[in-house]
1. Name the one structure among 1, 2 that Rg/Rh (Cα atoms, Kirkwood Rh), for residues 29-68 alone of 1.07 was derived from.
2. Looking at structures 1, 2, which one was helix-only ellipticity at 222 nm (-39500 (n - 2.57) for each DSSP H run of 4 or more, over all residues; to 500) calculated from, given that it came out as -21000?
3. Comparing relative contact order in percent (Cα under 8 Å, 6 or more apart) across structures 1, 2, which is largest?
4. Which structure, out of 1, 2, was semi-axes √(5λ) of the Cα gyration tensor in Å derived from, given a value of 33, 19, 12?
5. Using distance in nm of label points 7 Å out along Cα→Cβ at positions 53 and 77 as the calculated read-out, with 3.8 as its value, let me know the right label among 1, 2.
Structure 1
Amino acid sequence: MPSGILWDVMRTILSVNTSMQRMIAMPPGAPAPAVQALRAAVQRLNGDKDYADDANKVLGFVPEYVAAPDTNERVRAALNAPPEVRAFVAQYVKDAYK
C-alpha cells in the first residue's frame, strides 16, 4: 500500500470529501423525535426503487445517504485532519501562490 505524506493528504481529502457530500443536517438541539424521523426517512429513501430509477435517469447514479446514529461522530472524525497533513497542505498552497 502507498505511504508517505502525499498519500496521507490524498486519504484525508477523500475522507473529507466523502463525509461532506450529500449531507443532510439538523440544527444543533433539534428534538430527538425529529432527528429520528429524518434518519428513518433517509434510510427508506436508500431502499426506494422509484427514487433509484429517477436518480439514475437524472444523475446517472444513485446517491446513497448515511443515516446511522454515529454519523455525526464519523463526519467530525473525518474532518479532523492530522496536524502534519494540515501543515503540509498549508505550505503546499502557500508555495503555489509565491
Structure 2
Amino acid sequence: MTLVAAAGGGDDFANTSGCFLVVYNGDASPITVTFDSTKVSDLGTDVNVVESVAATTYQIFGPFHAGRYGASLGITYSAVTSVTVGAFRLPKPQLTT
C-alpha cells in the first residue's frame, strides 16, 4: 500500500464501487477530513461528512456511495503537515459453489 502527501488544496479520486480512503496523520495533533457530498439531502441541503483522524494514527474511510458523493470524490483536510493518503479499491470477492 502506497500513500502520498495530502495536498494543501485537497484531493479527489475516482469514486467507483468498493473505494476506500486511507489517511495517516503523522502529526502530533488531530486533523479533520471532509468528504464533499454532491447530493442534496432530503431536507434540501448539501451535507458534507467531516471525520477526525487522531494524531499518529491510520484511519480507513469508505466505501463511498456514488449516489451521494458522485463519480469523483473531493476531500479536504484541516491540516496536511505529516498527512499521507491513498485511495484503494477492494476487488469483488470470487464466489465459489
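1. Details: 1: 1.10; 2: 1.07.
Of the structures listed, the value fits 2.
2. Numbers: 1: -21000; 2: -500.
Only one of 1, 2 returns -21000 for helix-only ellipticity at 222 nm (-39500 (n - 2.57) for each DSSP H run of 4 or more, over all residues; to 500), namely 1.
3. Values: 1: 42; 2: 47.
Max of relative contact order in percent (Cα under 8 Å, 6 or more apart): 2.
4. This value belongs to structure 1.
5. Details: 1: 3.8; 2: 0.5.
Source structure for this number: 1.
Any read-out appearing in this document is the output of simple, stated calculations on the displayed coordinates, not a laboratory observation. Predicted model only: the values in this text are computed from it and were never measured. Cβ atoms are built from the backbone, for glycine too; each structure is taken alone.
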